[in-house]
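Below you'll find the structures, each written out as structure tokens.
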Structure I
Amino acid sequence: MKNPFSFDEIVEFAVKIEENGEVAYRKFAEKFQEKEDFKLYEFFKNLADQEIEHKKIFMNMLKKNEGLNLENTNTEYYDYFKSYVYDMVFPKEKLENAVNNISDLNKALQFAIRMELDSIMFYMDMKNLFGDKIKSDIDKIIEEERRHYLSLKNKAL
């Protein structure tokens with residue numbers, strides 16, 4: 001069975017994940033700005049800005065690794081990855097609707113924590129597909145996502 005994804009397509013999914021994160025964090029920032037909680041507004045705004053930086057990293061990866069071949073050729077793994085990606089990268093309207101229905105800090109934090117954990121899992125799998133050729137770039141993003149997770153977790157305590 002032929003691999004259903006190219007490196008370029010997987011990077012496009014990663015970009016979409018970062019765009020989803022930015023949309024969610026900006027919406028949360030707006031909600032807390034409206035409530036005049038400027039510390040939380042800044043917290044979520046900073047997370048949104050960091051998602052933009054992650055997107056830039058992926059775009060640079062795409063330029064320097066265009067057409068990279070996959071190292072993992074396990075077709076069952078591709079089936080899993082395909083299913084996972086399509087569940088994770090949902091349309092902007094669906095994301096905005098989900099975020100708009102969240103009104104309190106705890107629910108916002110739990111939603112964001114889940115997004116970060118999903119992102120980490122996706123990037124770990126991405127590394128598994130492409131191996132050492134992209135390892136250092138992906139490790140940097142995983143560390144950033146872990147920092148986001150810890151920041152969110154600390155806010156939730």
Structure II
Amino acid sequence: MVAGLKPRGFTWVIADRLAVSDRVGGSGFQHRRVRREEEITWLVEEGGINTIVSMLPGNQNLAAYRQAGIATYSVPVGNPIETDDISRFFSTLDKALDRSHARVLVHREVIDDTVGGLLGGYLVTSGLVDDPILALAVIQQILGRALGPDGRSLIPAASAS
């Protein structure tokens with residue numbers, strides 16, 4: 001029997017290490033406390049998620065995650081995205097993944113070009129993928145959609161290592 005409710009858009013970017021989804025509990029007008037609780041239950045019991053990197057502004061959902069025993073990191077990413085946002089996201093994601101046995105979920109209101117571009121950029125800057133064109137292809141395949149120019153611009157031209 002499956003516990004809870006799988007968050008919208010949930011998919012693994014790096015198998016059993018790094019996942020992505022829409023905002024837990026739904027976005028905007030659709031956000032519901034009961035749905036959030038069901039999705040947190042699924043994340044913990046079925047997904048094994050123990051760390052969340054939230055790109056939402058403010059402290060949305062952070063207390064609920066902590067109450068469920070999930071470590072939290074908040075990296076608000078604005079629109080338009082700033083250069084500082086990019087470097088803070090990459091360093092925070094490194095820190096979250098460095099935790100012993102970390103299974104990290106990254107989320108924003110929805111999985112948009114910014115989220116896809118940042119995840120593709122992370123694949124390059126972390127050295128997991130050397131070629132930015134391959135990183136773009138990989139992240140598009142994982143997300144099941146093409147990234148537009150804004151998302152593509154977040155994938156650096158060369159590895160930082």
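Tell me which of I, II gives 0.65 when you compute FRET efficiency 1/(1 + (r/R0)^6) of positions 41 and 81 (r between Cβ atoms, R0 = 35 Å, to 0.05).
Of the options listed, only II reproduces it.
Match the computed value 17.5 of mean count of other Cβ atoms within 10 Å over residues 33-40 to one of the structures I, II, and report its label.
Considering all the candidates, the number was obtained from II.
helix-only ellipticity at 222 nm (-39500 (n - 2.57) for each DSSP H run of 4 or more, over all residues; to 500) was computed and gave -12000; which structure, I, II, did it come from?
Answer by label: II.
Matching task: 0.9 is the computed value of distance in nm of label points 7 Å out along Cα→Cβ at positions 65 and 105. Pick the structure from I, II.
II
Once relative contact order in percent (Cα under 8 Å, 6 or more apart) is calculated for every structure in I, II, which label goes with the largest value? Let's see the in-between values first.
Details: I: 30; II: 23.
Structure I comes out on top.
Of the structures labelled I, II, one was used to calculate distance in nm of label points 7 Å out along Cα→Cβ at positions 9 and 129, giving 0.8. Name it.
So the calculation was done on I.
Given structures I, II, which gives the highest value for distance in nm of label points 7 Å out along Cα→Cβ at positions 25 and 137?
II
No lab work stands behind these numbers, since they all come straight from the coordinates. Model, not experiment: these values are computed from the prediction. Cβ atoms are built from the backbone, for glycine too; each structure is taken alone.
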